[in-house]
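Next up: some structures, all given as structure tokens.
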Structure I
Amino acid sequence: MLEKAVPRIVDADQRRRELTEAVWRVIRRDGVAAASVRAVAREAGTSMGALRHWFGTQDELLHFAMTLVMERARTRAEAAAAAGGPLVPRLLRVLEETLPLDEERRAETEVWLALTARALVDPQLAGLRDRSSAELHAFCVDVVRVLVAEGAARPDLDVDLEGERLYAVLDGLAVHAVTRPSVLPPDRVREVLATHLAALGATR
């Protein structure tokens, strides 16, 4: 009786993430347009009323779904950067955290691409897309700058240009790894990225 009288403590952040993962499943299976409050509630095994306690509208659901992709990628990248080790392999590990090299990252990338398409007509999602793109672009420039400073890349490189190229490589690998997985499996993705970084240090 005492156990029944004690109110259940709900971890708000954890519950929102669980519900957002239900959004991801609906998006991956049925597309963004199908990710209504009703459909997500059904996917999560909860009522619409309970879901609306956390997300009042479909727009709020999609906004948080995109935010969670960004947060997870950032958390993994920060952990990889903090792990230590030789510079180039460590930077490769950090960059790889943005690519769909396992089921978790593949799910994130599929959702990200779907929501990026939606961002063409959704200003809030467009703002998140642009912020994330700017962060990744700035990081790519920093990667090249560090490689040059540490002697792992040619000193005559145009850092901004090579940062742009690295950003484009990551973007292209992510898209093709999701849309053409049989042609670009994870090992090939890693090889292409490693070859690109190695080329920055090659003599002309």
Structure II
Amino acid sequence: MHYLSQNEVSNGIFLLDIDLNHAVNGIELAVQIRQSCVDAKIIFITTHDELMPLTLQRKVEPLGFIAKDQALDVFRDEILELLILAKARNDKYNTDKNKSFNFSISNQTFSINKDEILSIETSTIPHKIVLYTIDEQHEFYDKLSEVSAKHPELFKISRSCLINLDNIETVNHHDREITFTNGMTRYYSIGKSKKLKNAMKR
């Protein structure tokens, strides 16, 4: 627990024995781990199957239980199976996380799928930006330059506007007009013409 108190851990995998021969047993330790690392994958290695209901009461949510008193090859296979499962869930979590765009309004934090974003633009209100999705609009405090750095997949069509190329319906290069899938239109700077054409070919 000292390590967790000093370091930020995400998607950690913990193998714990319930009987630790210590004042704190494995279940109590798992509770502390869960509080510090909410997305932890906890695997119990134990001979105390009768304590499984207690892990539900304490809301530990273990990934699995592995019995100590079994053949070594079975023991090894069960550990490997749970480690593969833990990795698969962590990979999915990271994929979902990469697809999310998070922002805060007042004391609330919101998360939307990046696929829904049309554009992010500077607001008429200083230090604010406006997020346009397929069917919503959100205004919040942030800097367009910082959003661009965090989300390089968004294409900058002007000094004041980032767009999601995947939601473009048509581009009129003569008028430099972009039409999105919901009918919304934006204009790009003349200096972005070549980069936009190249980006649209990918």
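When Kirkwood radius over Cα pairs in Å is calculated for each of structures I, II, structure II comes out greatest. A value of 10 for relative contact order in percent (Cα under 8 Å, 6 or more apart), calculated from one of I, II, originates in structure II. Quick check: 1.9 is what I get for distance in nm of label points 7 Å out along Cα→Cβ at positions 144 and 176, calculated from one of I, II. Which structure matches? Source structure for this number: I. Assign the value 2.3, calculated as distance in nm of label points 7 Å out along Cα→Cβ at positions 40 and 120, to the correct structure from I, II. Checking each candidate, the match is I. Assuming 19.0 is mean count of other Cβ atoms within 10 Å over residues 16-23 as calculated from a single structure, say which of I, II it is. Among I, II, the structure yielding 19.0 for mean count of other Cβ atoms within 10 Å over residues 16-23 is I. With distance in nm of label points 7 Å out along Cα→Cβ at positions 32 and 160 computed over the structures I, II, the top value is the one for II, the highest of the group. Looking at structures I, II, which one was helix-only ellipticity at 222 nm (-39500 (n - 2.57) for each DSSP H run of 4 or more, over all residues; to 500) calculated from, given that it came out as -9500? This value belongs to structure II.
FYI, it's all coordinate maths here, none of it is from the lab. All of these numbers come straight from a predicted model, not from anything done at the bench. Cβ atoms are built from the backbone, for glycine too; each structure is taken alone.
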